[in-house]
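Input: structures, listed below.
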Structure P
Amino acid sequence: MSGGAEKVKLRLLPSGREEYVQSGRTFLAALRRANAPVTSGCGGRGRCGLCRVQFLVQAPEPSPADREHITSSDLATGWRLACAHTVERETTVLVPELAAGAQDKVRSAAGEVQALFPAARQAAVTLPPPAADRAHVSRLEEALGRKVLARPWSLSPLSAAETGAPFTMTTVGRKLVALVPGGVPGGPYGVALDVGTTTVAAYVLDLGSGREVGARAAHNRQGSYGADVVSRVSYAQQEGESGLRELQRAIRETINHLLEELLEETGLEPRDLVHAAVVGNPAMLHLVLGADPACLGQAPFAPLWRRWLTVDAGVLGLELNPGAPVDFLPVVSGYVGADVVAGAVSCDIHNASEPVVFLDLGTNGEIVLAAAGRMVACSAAAGPAFEAVGIACGMSALAGAVSRVEIDDDVRCGTIGSAPPKGLCGTGLTDAVAELLKVGIVDSKGKMAGCGGSAAVAERITGEGKARRFLLARGERPVYLAQSDVRKLQLAKAALRSGLDVLLSQAGLEAAEVERVYLAGAFGAHMRVESLVRIGLLPQCFREKVEQTGNAAGAGAKDVLCDRRLARDARRVARRMEFVELASEKEFGRRYVERMWFPEQTREVQL
């Protein structure tokens, strides 16, 4: 306790955990300390409306921010913003569970590893008798016929070994990681980690067979410090060393929580996990390593490193074998990270004989064009619209989120889990705008008309001008698409499409010359290609060329872990990939203005 502040009990549901927190803290700060799955897109300033919790005992009086972001019916049942209220007395709050929606990330990277040539190997070894004039490690090297690189503690089992006792030795490259008396069934085992801004995914692989034995995902606990990379980098800059430590703690605890779940699921011990591969955007990798990401928040936005890095798990404090090498795949620039490199390797675009595009949709949309022996890449700041952040009825991709919309004579909405509609997630937002374009309610400028479609559809339009909105789903909590939502989607799609335009121009290609398009990411895996074409994010000629790859970054991390030849490919890809800084491209500004319009009533810009 510091400064004499009293500690009060805070009970969290649905977990049932009880935490003692300092009075006077905001509930958001208290939930951060308790590692509760709460998200804040604005860093706790009451602007985004994401940090919703339900007070089950003595809900505080609604704040102005509460009234702005929460419906009157939800206010009446105790829903408030965690950032808008301070802990003053013992209470109980319900924190919406986020983990279920995260599992899509691991499912979208499912599939058997094709090649098997891991750096981690197991071998049986029988040692010669001990002798007073030589160290035990010399016995091991004599049995192997070669030198080994080993930490002293990894040799401890030798001290109690009987003459002629067999061991199972696990090495990663030339490094001895584990030495276990007797035989070991299965393995060696490794972990692939995809550290995303929103979601972290972990996969445990039997590197002896290439079989995935466990996979889990969870929302990144850094979410309470900001929904995107920029806000987290800003937090680290504003708070200095203490802010950096908080962010590092949050991401490492997210990873360790996943590893603990996977160990329980698979029956393995931390010592069994002898190798790891990590991918993610540059900011996430900086924070996992505890490196100051301030360089990513100021010109020239260069990362602290670009090359492949390897760090012992024990140094990072991860729940693996302490000597396990943790490989961080290389990054291309401050905006194009190891996740893009891994995705490119997974899709094999570096070996493509014809022009191909790799597109990862998200808050920052990364695009890679491979053609004629070149790979050019960019990162387009699409903003959080595809995550439904800042959308009037926006919510994460959880049960009850409207994820699919179809409009003809009437409106039909599909929700995640077929639950009653609660809000609108990113795929539902894109579908809704695409369908309203189709029936003429939204025009090419993005303006929501006062009429259009059938009578049953037209009657769903209410309000005037900027306050106009369209009712998507009725119910206890009606779900609307607001005029401002259309505008935010326009901004996001204009940024991504303009980035694609610039890369095609730099390569001297027209869109029609592209033979294949890999659409990656959890959003890309669930989005209807037809909707992306209709809003103009993808050219019409891409319609039949799209392959939705799901979590290509996670798949790439798994591939690299199982085949060390692909590790060499990842290094080469990162070196070859040319980064295009869109902000410095005059053509990008012109394209951006053009691409703000939807294509229904405008001609496609010729490339």
Structure Q
Amino acid sequence: MRKFFRKIFYFFVFAIFLNPLISYADNLPPPVHALAMHGAPKYPADFKHFDYANPDAPQGGVLNRAIIGHFDNLNNLIIKGSAASYLELTQDKLMTRVWDEPFTLYGLVAETIQIPEDRSFIIFHLNPQARFHDGTPMTAEDVIFSYDSYRKYGHPVRQRVYGMVDKVTKLDENSVRFDFGEGYDAETALILAMMTVLPKHYWTAEGRDISKTTLTPPLGSGPYKIAAVDAGRSITYQKVPDYWGRDLPVNAGHYNFDTVAFSYYRDDDIAFEAFKSGAYNLRRENDIGKWTTGYDIPAVQEGRILARSIPHERPERVRSLVFNTRRDIFSDRKTRQALSLMFDFDWLNKNIFYGAFKRIDSFFPNSELAARGLPEGDELDALTDYQDSLPPELFTHIYTPDDGADRRSNMRKALKLLDEAGWHVVDQQLVRKEDGAPFRFEILLQTQEEKKIALAFAQSLQRLGITANLRQVESAQYQGRLDSFDYDMVFFTWFNTLSPGNEQVNYWGSAAADMNGSRNYSGVKNPAIDALAQSIAQAPSRAALVTQARALDRALLWGYYTIPLYYLGKDLVAHDVHLSSSPNVPTYGTVIETWWFDEKAN
């Protein structure tokens, strides 16, 4: 009888302690296969493939491409050294991004996730089939190790976002939970979900240090593995025949080539000649001069090479001449506006770029995020909250890069602005009224194309009595000076998606202005811009995000922190006739990972 009552007692005690766990589990959101930044994912849980991928694409063949630069590192977790391109072909992430939605992730290593409406935590349930290339299963321990490694050694931006995780809990061998703390937003979970899963057993083995550069191919998990490395010159990836994720819907129609190889060139002119001679079979062209005149060759005329112009709907890259406002000479907005008026885009486009480009008039060009007309509605309300920190013209004038006037009128307006900023012309030289110091500055360059643009700009500035000296440096020195903000004016290109987020704080936030290695190259410090950049990632809906992005766009444009250059709105791709792609081009443009080798093409 005593044993019976003891059993009853233990049963009730166990039930008391178990009940909160049962209740807790009942309150968890249901597992889902995908996560959209806003709204519902496009593809349902039982989807077979993405619309822009061909699940019946032939398998085999070789894709050869060129990279300009060099590499000395195969560990792309760290920021040391120069990592080889496309190492991500060897690595799988928890979730993978789709290119026909603004920002949606679908399960890869994570078969499903659980996430509440407020996104205060996320639980990843790993696919039990997920394996590293040595056959070792991926586990929650690998996910936690990856998180710890990226937080400690990864890029500063990733460290900042991962720093919003308050607690990591291993629930079982295939499940891990991340709880977010102070400062997290709706995008935090998505950024975490794009984390590469690293093999803990490999990196913690004796003699290996994940914080160091290496030219020994690390253990991976993706559709390819590194087959050959010639340091700084070439890298070859070979398809993994027993890749664990080969048959997943997210990979259907992807990674069709048996071999993907990259050759490195120091100069694009040399790389172009190599392409024409057949050294590689696909080229993404970024030089409109080469595109317009350089492809009139027998291989194109005879149909052995196809030169294709493929429209897209993503925000174009923002190429700009950047004012370093940390320098006293560019600290005044009127000075920056005056120099912007002297940039003659029409002449450059006609005489150097064959009339092919459009002038950038937004930090999100070619997209719905670009500000147009005068602010109104919710966008006006968002800007009015910070009216004291914004130029008054923002509310009364429509922004145009060259003010919509002719060269002579712009020159007169530029001189007037410079006079108001404390400069005047003495003996055909612009000098500061206060101490007679001449207006001189340096433009830091890296490429010949930049040099052409800078020369034309410098000649325009000479008409105002301004001296702009050009300095072209090699890539390592250029990057070093960028990271330490050691320049007066520099060329830079920002990339934005249809779903901008936390990166805008790194681009434009006041804290980033004093953080070496950030991308606030202009040194922007403005409370309105801080608030607007922060608000984008916190937007509760797609409509709110568009509103906040447009408001930020206006604040940046009217601050004259850069001189916007030009964009095309198309992908320029030249390739061997045996390479094919789906006719369904996604919003973000051509996706090379879905191309294939067509032996029958002629």
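Computed from the coordinates by the stated procedures, all read-outs in this text should not be read as laboratory data. Treat the numbers as computed from the prediction; the structure is a model and nothing was measured. Cβ atoms are built from the backbone, for glycine too; each structure is taken alone.
Data for the structure
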item: Top of P, Q by distance in nm of label points 7 Å out along Cα→Cβ at positions 139 and 267, largest first; result: Q
item: Label whose coordinates, when mean count of other Cβ atoms within 10 Å over residues 371-378 is calculated, return 17.9 (choices P, Q); result: P
item: For percent of Cα pairs over 26 Å apart, for residues 187-314 alone computed as 47, the structure of P, Q it came from; result: Q
item: Which of P, Q leads on relative contact order in percent (Cα under 8 Å, 6 or more apart), largest value; result: Q
item: Value 27.0, 113, calculated as Rg and Dmax of the Cα atoms in Å, assigned to which of P, Q; result: Q
